Each structure stands twice: as structure tokens, then as C-alpha cells.
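Pasting the structures in now, so scroll down.
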Structure P
Amino acid sequence: MSDRNEQISFEFEPKKTIKGYPELHWTGKRPFKSTVYYPAQLKEGHGEGKSFTDKNGKTSTWLNKIFWGDNLQVMSHLLRDFRGAVDLIYIDPPFDSKADYKKKIQLKGQTVYNDNSTFEEKQYGDIWTNDEYLQFMYERLILLRELLSDKGSIYLHCDYHKTHHLRMILDEIFGEGCIGQDKSKAGFRGEIIWDKGFRGTESKNIYQRTHDTILWYSKSNEWTWNQIYEEYADKKMSRYNQVDEEGKRYALIKRVRTDGSIYYGKTYFNEQGKKIEDVIFVPIMASTDTERLDYPTQKPEALIERIIKASSNEDDLVFDCFMGSGTTQAVAMKLGRRFIGADINLGAVHTTTKRLLKIVEENNNSTLLDDKALYTGFEVYNVNNYDIFRNPLEARSILLQALEVEPYESSNVYDGEKDGRMVKIMPADVNRIATKADLNGFIANLPYKVFERRKEENPNEPVLKLTIVCMGHEADLGAEIKRALSSYKVDVEVVDILTDRKDLQFKRDAQGEIAIEGGKLVIKNFYPLNLMQKLSMQRENVDEWRQLVESIMVDFNYDGAVLSPTVIDTPNKNDLVKGVYDIPADAGKIKVKITDLLSESLELETEVK
């Protein structure tokens, strides 16, 4: 999938307003009518492609794809080649749960240097204003519909926080769907209740919350459906204790007629099992579950497996743009589906990559799965050179320091000041493009009383000198601020760090050394400076660098562009990487990727002389 340099725009057909049709409104709701193509950079390749024949009879080779970046940019990138091509979408987006999700980072092995040998690293935040959240989801759901095939389905996983809002947005974008027995319309197909079997802390004065909701929509009035069966529960099996003259088992079920009389009807036992219902019981994973990856919000494979089996076929394309720990991708690989995944969090990309490589390794060792049916090869991309900030939650402080801005710690409007200009970093997590929707909360909180006083005192001077700092932005972002503040004279500049300040250094790079000794590649040392700072470790305290390492990948014939590792050293949770590797006879240029416990990587090169 090569990138072309031309600017490509994509237009969306607006939804027609229907009289009497409910529509969700929020402050600052903006129509999302178009987007532009964003380039992607291929960073890694794992395994080989597999030949498949598409629905038009065209045969080609497929490699699964993982993208690191803002999923709005990822989907804008995908529109060029995959518009109307995705057969099934499952997403587990932010719930607006008002919480930050963290992952425990702990040194590998047994040695403890100091009391800071473990800490919690924020992976992502789920705290929004209502308007920001709804616009965020609205735009992404429109793009998801554009990617979905005519017979495709989308499943949206949510909970009580925003289910009601998200269903109305889905109704607006996909259609109201089945109302009663009428299934002739596109849109809503059903609401699935996931009974997690988890009681947690006992709730007071409310019903105990034990379920999540999954909303199911189709793009048209025809959709892929495979009937799924599950085993009967033991207590229900005993009911089928009758046998008819043909030897079929059945149960006599007590029923009541409308006149109040009682009769017993026959219900036959289905050898295939019980048809799956819209209440699914799949226990949430325990802390000791072998499937558990200690990734926040990870979902069990058994839940996703039912969805993929029911609403897709082998060779179909499955997409998840809130990938997380990669459950959708892992299940799709095991079931012989093609897949694309995306996430804004680097830890998610690293976790998913490791998970997929482990599936391939286990399959190679056991051949439990049919190799001919599996799409095991995959590629890893960055979108829009999305590798500036490894952890977007730390981006604000990193940016302020790099730009030499005096920070405002307590202000809820500005992030700092430089050379008499107020500085606002937008959006708060930085690691995605700034949109006009991001301006709503900022403009609402501006100090208008101060503006009025300045306007009266100096009518010819700007009441506000403002610098917006962003990483990519919608066109006319600065003009939108001036329009919203048209009653005042304002001086607005937009600094895009992707184009305007490419020279900035944002992160402390790791340091390391590799060598060739006696026909082996040896990792001499590794110092991940960002991780060491969080652990309050000095270089002289690092006796065993392998305790800081999550994985090592080695490409013994690096082509200068894409890492294609033949050695993938990803040990279990408490095991250490080897650090010494045999060099094959045909080795040439060698590239080594060392990934630390924060999912940050150092890439080193050497060459066999």
C-alpha cells in the first residue's frame, strides 16, 4: 500500500432530514462533511502475505495492518483503498467514564533497586466534556460508515454512561433499523447485553451493575449473519427427558392460554445447541487468567469470537479503530479473517504486536490451527509521522519545555505564556489533529470581562494575543477563533509542530550499544532514559539492563526502510530477554529494535563485515 503525494479529499453525502425523526443535538455540533488523506509510513513487517479472492473475483495478496495514530487520521488514510470494503467493525471506544486508565510497570526479574522499582503509568484518559465526547464519536462513526461494506455490520461496545447518546448518534448515521418486526430498513439491528458475571464492590442505594451494552447496526437492510449455537446449561438439559416415536428428545413446557387454562407444549432438543441470545454470559477475566495481558479495559476473546462468527465469514475484513490490547485482531487471526487495527496509544500497538506474534509462534509449534486458513502476516504503520509523543498524557509538559513557554499550572484557559502571548496547546492530549470542535470549551471559558475592559481602555489594541500549538489541524482553525470572537480585536497564530517546528526535540532518547562477537550479536547495554527517570535510577545502578526490556527484535538483512525481524525475543511476564543471538551465514546489515517497559523503543544498526 504505497503512498502518493497528491492531496486527496473525501466528501460524505449528508444525511437527509426526515420529518418526525429524532436527532441528538449538542452545543457546537458541526456537520462532518469531508476529510483529507493522511499518509502512512510502513515501519515493520511480520510474516508473509496470503492469497485471497475478493467478492469481485479478483485475486491478490493480503497482509493484515496495524496503525499507530489518531483513528480519525487512520480512517481518512484508509478511505482511499478501503471505502466500502470493511465487512465487520467492532469498537470498544471511550465510555466517558471520568477515569484515567493505568498500567502497572514493574522491573522484570527478582532484583529490586529501590522503592521505585514499580509504578503506574497512565495509558490513556477517559475524561471529557459532554460536547467534546459527542463530537469526537460523531465524526468517527461517520468515517466508520464510509468504510463499511453494503452487507457489513458495526458493533459498538459501551456502558450506562453514554449508551443512550451513542444510540441516537448511530440512528442518525446508520438509520433507525428494525422497529418491531420490520427489518426492511438499514440501521439498528439489536442491543446485546454482556453479562460479565462480575459483582465487584457492593453498590448502595442502586441496582448492582453487572453488564455492558453492545449496540449492533447494519449499513443496509441486508447483512451477513451466521446462526451461532451454544451449549445448553446443565439445569436446562435435564428438562429434555421425553422421547418421541422418532427418538427425538423433547421437554414438556407448561404454558397458559389467554383464557387461563393450562397446557403442556413440546420443545425439542436441538443437537446443535441453543441459539445464541441477545444476553451473552461471558465471565470477565480473573487476575490469574492466562489470557489476561494486564491491559486496561481488555475484553475476553470468547465475547468477540461470538460477534465475529455471527457477522462475518472467512476471508472477510474486520476492523477495530480502538484496538487496545488487540482482542479483535487476535480472534480475527484465529478465525481466518483479514483485519485492520488502529490505536492512538503506543502501548496498545506494542501489546497487540506481541500478542499476534505469540499466536503465530504457538501455531507454528502446535499446528492446532489450519495454516491455509490463517492470515498470520501483518504490517505496522505510523500515520502522519505519528511518533513524536510516546505518551500523549505527558505531551503538555514536554511541549511547554521544548517551546520554552512559562507554564500556567492553575489556569483552566491557557497553558502558559511566552513573549507576551498566551499559549494554548490543543487538543489536551496533543497527539491528534486540532479540530474546530476542540475550540468550543476553550472559547466558552475565555475571560470576557477582561476583554471588555481592555477593549474600552485600548480600542486599537488586541484584547488577546494567542498562540495555538497543535500537531496537525483543520484548515482555518485560527480564522474560526477570530470569527467566534468577532466582537473583539484578537491576534491569533497557529503553530503546527509537524510543519513549523520540525527541529524540536521532544523526548529523551534511549541509549544502547550492540556488537558482533564470535559470530553472535551481543546487546552490550541499554539505557532507556525516560523509564530510568520514572524509576529514579542512575546509569551506574543498572547492573542488569534486561530487567528494563520488554522485547527485542532483530532484522539480519535490513533493507534500510522496513524492519522485518527474523529474531523476535518476547519473553513471558517475569522472564528476561536473551540479549545474545546467533548471526546467520547470510547476514548483512543488522537492525535491532529494543523496546522497554514503557513501550518506547531504541533502534540500533550494525553490519557484518
Structure Q
Amino acid sequence: MSRARKFDFIALGRAAVDLYGEQIGGRLEDMTSFAKYLGGCPANISVGAARLGLKPAMLTRVGDEQMGRFVRETLAAEGVDVSHVATDPKRLTALVILGIRGGESFPHIFYRDNVADMAVAPEDFDEAFIASAKALLVTGTHFSTAAVDRASRTAMRHARAAGTKIVLDIDYRPVLWGLTGHGKGENRFIASESVSAHLQSIAADCDLIVGTEDEFHIAGGSTGTLAALRRLREISRAALVMKRGPQGCIVFDDGIPNRIEDGAVHPGFPVEVFNVLGAGDGFMAGLLRGWLGGENWERACTYANACGALVVSRHGCAPAMPSAVELDAFLARHSRQSKLHDDPALAHLHRATTGRRTWPQVCALAFDHRQQFESLAARTGSVSAHIARFKMLVADALASAAADAPGTGAIVDDSCGRDALFALSGRSLWLARPIERPNTVPLAFEGGEDPALILRAWPGEHAVKCLVAYGADDDPALRRAQEKQLLRLQRACIATGHELLLELLPPRWSDRAEAAVERALERLYSAGLVPDWWKLPPMQSAEQWKDVGSVVRHHDPHCRGILILGLDSRDEDLERAFVASASEPLVKGFAVGRSIFWAIAEEWFAKRISDADAMARMQDRYRRVRALFDDSRQSE
């Protein structure tokens, strides 16, 4: 494995959509809502490995439909190479419906009849692709039919010829071998001489074989564990790694001893189990991190066992995979924690370091203003339909300007701006929408009292923007009321998977008391607020930006970033704020609105300019503000 390769491994096989029941403890028959995740053993392992710093590639097929695009986009967003994820025009993407019944019951229904990933064929790859990886990962399911057996064995022959290691995850699902009915998808073991013989015909070419005790039983053709291991050792020199849940794992790198426990035992991390599904995939991701990295078995198995422990504490498979930062944090303090599902620090670390698109820069046009537009419409004799129409012009202008401008974003409301918001959604823009009721102190939410219910209807790509007028010197009762509402909102964002953009406007900002921002941030962090993004006033002092950045880093080193708000500032004031913030790396961009479009809006509502003129001028203004920001970074 010393030869330089483009990929750490290529994962061949299942890539599906998991629909996880959200009602814990109930039957699948009684589920009323489901969370959608990426699924499939090889896909889960690839995501887990990418989060740990490896470079995996996926070799599979997806359907030419929305779920296929979801699988491809999710893999790519996680850092998995998708150059060999083919689109199959004749077949649908595989689907699994799952539930968490409790105890040892995790019902599955596999929808895998003639699905895309079971049509992987030798023409989907060549020798050079297989040779570009240190290892090829194959799984049991992709030997269960003649077609995928042929594809998997072809890939293995290429691997052997190229010196690419071959890893087998036994991944035994009797239902996928046609050994049980559709309603028994959670069944993990049914003895089958034909399946055992099939798996044994693969084992001789493998360098590493990983499975549970039951999976070694099927691979070795015996329910006696030692007999099964010895049968595999007769036909293969592969390292055998047996997963044993909270007990850890045992490695058999050479001969098989007289007792299982005389193998190389690597203890696990006993934690409270929330969901066992995906734990084995997390284990494999951690094991590959160490094994492909040339580390010893002790270290590789420590990674593997820790990843498995983290995954069993969460809902879902692929989204539950830990990041390298999270894994290191767990290993540093695992002896003090067993109820990982309820650990807020670990939950925040997982949320902050996994499953997120990278935004090196965000240049957002904020036009979520509501009361200002209502006042303007009233002054000019317009109706609400005119507000919606103007906001569509803003959206169209921004979309045109975004064509050659990475990091373009928008903050749009869903009242009069609903059409504009939906038009900008799904276009790879950074998007946020407001939840606060305008000009309400203490903070109240628009659309209802319970933010979790509000956010359930929002697309996942929409960040939650909340403006709060908050100062460290506010009346204590008011401050507590504001904090209570913000914490409710934060819990709702965590529960629904939305990012939180907190726009902070200290009451004393009108006096340019810039220290008020720093003091307010300290107070909010002390109250338990850890928003994903901050939106802060356009401070003119580099020292103040440095102090603010230090506060944020101290309390949350994984904060997504700070955006500078406009407050209807002139270009000269914006430019000074941009320049002052240039040395603070947490400042990722701006969210400016009225400075860009308000003068144009006044003319349009007064019918002094046309739609085309308004759009052209807004494009120019947006590009002008963006150029001011870009120039401030280049000069730094």
C-alpha cells in the first residue's frame, strides 16, 4: 500500500435512500413521518471514511430520478468521488424503509426489485479506475445475483492484477439472497449452504474480511464460530476481523486459536444503544482509516470500535458517521460518557463538523424586509401583490448575477417574498429566511409559537435567520425572556437539521458602541447559544472585529462564520467595515439589503422606472457591493 494512489478505496455496491421512521418504539405500521437519508452499506462506509479524512470513490448506479440525484449529490457533498456513479435510465434507485422499535428490533423493508445499484456491470469501470485505489471494498449483497457477481469478480480481478487490496464486508442480509420474506428484512442470519459456498469462493482473493459473528458463521458454513473461522483460514490468508458490538472486536491475522478469546482482542466502548443500524458501517470506516493508513491493529480497531459506538447513539446511518474531529474528542474523554445520545457537547460537535456544504464566502442580498415594504407600498398606493412582484425582480437580478459568482446568497421572507424564495431554492445558493416577527421585543416567531412546528415545513437548505435586539445591559427579565426564546429556536433547528443565523443588533448600536456587540456575544454564549452563523453590524474598527472573532472562537471554534449586515449604510461605510474586518478570518461575507435595492425600490413603486431598469440597476449595485468586499480581501 506504499504506492501512491488517487483514492484510498473504491466501494462497489449498494447506494440507496433510507426512510427512517421518526416515531421511536413504534411499529412500522404506525409510523406517521420519515426522515430521508443516504443509505446502503458501501455508501455509508464511504461517507464515514470521507469524514475521517480518507479519499473514497463510489462504484454504483442510481436511477434517473430525484432520489438518484439525491444519492449522487449527497455522496459528492461528503467528499466521495462520484465519477463512477452511473445513471441507469431503466431502473429506480433502491429504497429502504426502517424503524427503531427498541431493544433488538429494527424492522426493515428493502425495495430492491431490479434496482439501479444491482445493475452495476463490468462496462461501468475499467482496470485503470480500480488500479487508482489502494483498496477495493466489496460487500456480500453484490454477489447475490449472477449479474452483480460478475461485476464484482471482474473488479476483484482488476484489483489483484494492480496490487489493489481487496476488502470484503460480509454484510449478510438473508432477504437480499431471497432466503426470507420481504417483511423480515431485519433478520440477520439464516443458514444456507449455497450462500456459504458462494462467499467462500470469494474469500481466497481477499486481504481483509470483516463481519459479525453471525456473518462469519454464514461465510464459514458453520454456526460453530471456531469451525467457521478455520474453514475461512483454510481457503484465505486474509486478516479476519470479527465485530462483537460493545465488546469490541477480535482480529485473526494468522492462525485460528483454540479459543475465540485467544485472538487479538480489542475492547469496545460500551455505550447506551439508541440504534444499531449503521454501526457496522461506521466500524468499517474507522477500521479502514487505520488499516489503509498503515497503523497497527490496536489503533485501527480503536478507531473502528469508537466509530461504531458513536453511530449506535444516533438516528440514521450515513448522517450518524462521525468526523475525525469528533472521533478524536470522543477518544479523549470516552471513559466519562456512556449516554452519547444525550451529550450536548458531542451532539454540537457532530452537527458542526459533518454533513455541511463548505461556504468559504457568502455574499447575500437580504430582502426579507416586511414592514418597510408595507410602508412603502402604502405611501405609493400599491398593494401587496406589488411587493411580491418587486421581490421577484430582486430574485431574478440576483440569479443573473450569481451565474459567475460563487458564494452568492439571499435572505428572503416567505410572506410577500414566497415566490422569490421558492424561485431561488434548489439552485446551490446560500439561502436563509426569517422566523422573527418584525419589531417585536421580546422576540416572537412568525407563523406560530412553536418554532419546531414551523421549521418542519422548511426545506433543509434554508437557514433560519433570526434578528434579535439584545444587549448585555438590557433589563435582566427582558434578557432572560429573549434568551429563552432563542434557546427554543436553537433546539428546534437542531431537531429539524436547519442551520441558525443569528442577527444581533444591540440596542446601543445607534450610538456606535461597538463594544456592545462583543459583550452581547459573551452573554448569549454564556446562556447556551451556539448559532451556526452570526450576522453582525458593520463595525468600523479592525480591533473590534478581532475581539469579536476571539469571543466566537473561544466559545465555538467550529462556527460557520460571520456575515456583515448593511443597515442601509452608504458604500463608504460598508467599504470601511469590509476593510476593518479583512484580517478576521471568521468574517465570510455580507448580508446587505437596503444599501443595494432601497433607492431602486422607491423609484419602482413610484412607477418612475421599468422592471428591466430596476433589475439592471440592482445587478449593478449587488456587483458593486460584492466588489467592495472582494477588494477589501485582496488588499489584505
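For mean count of other Cβ atoms within 10 Å over residues 288-295, the highest value in the series P, Q is held by structure Q.
Among the shown structures P, Q, from which was the value 2.8 of distance in nm of label points 7 Å out along Cα→Cβ at positions 320 and 448 calculated?
Q
In terms of distance in nm of label points 7 Å out along Cα→Cβ at positions 192 and 552, the structure with the greatest value among P, Q is Q.
Looking at structures P, Q, which one was helix-only ellipticity at 222 nm (-39500 (n - 2.57) for each DSSP H run of 4 or more, over all residues; to 500) calculated from, given that it came out as -6000? The read-out was computed on structure P.
Supply the structure label, taken from P, Q, corresponding to relative contact order in percent (Cα under 8 Å, 6 or more apart) with the calculated value 9.
Computed on structure Q.
Ranked by distance in nm of label points 7 Å out along Cα→Cβ at positions 88 and 344, structures P, Q are led by Q, which has the greatest value.
Read-outs throughout are calculated quantities, based only on the coordinates presented, and are distinct from any laboratory measurement. For clarity, every value in this text was computed on a predicted model and none was experimentally measured. Cβ atoms are built from the backbone, for glycine too; each structure is taken alone.
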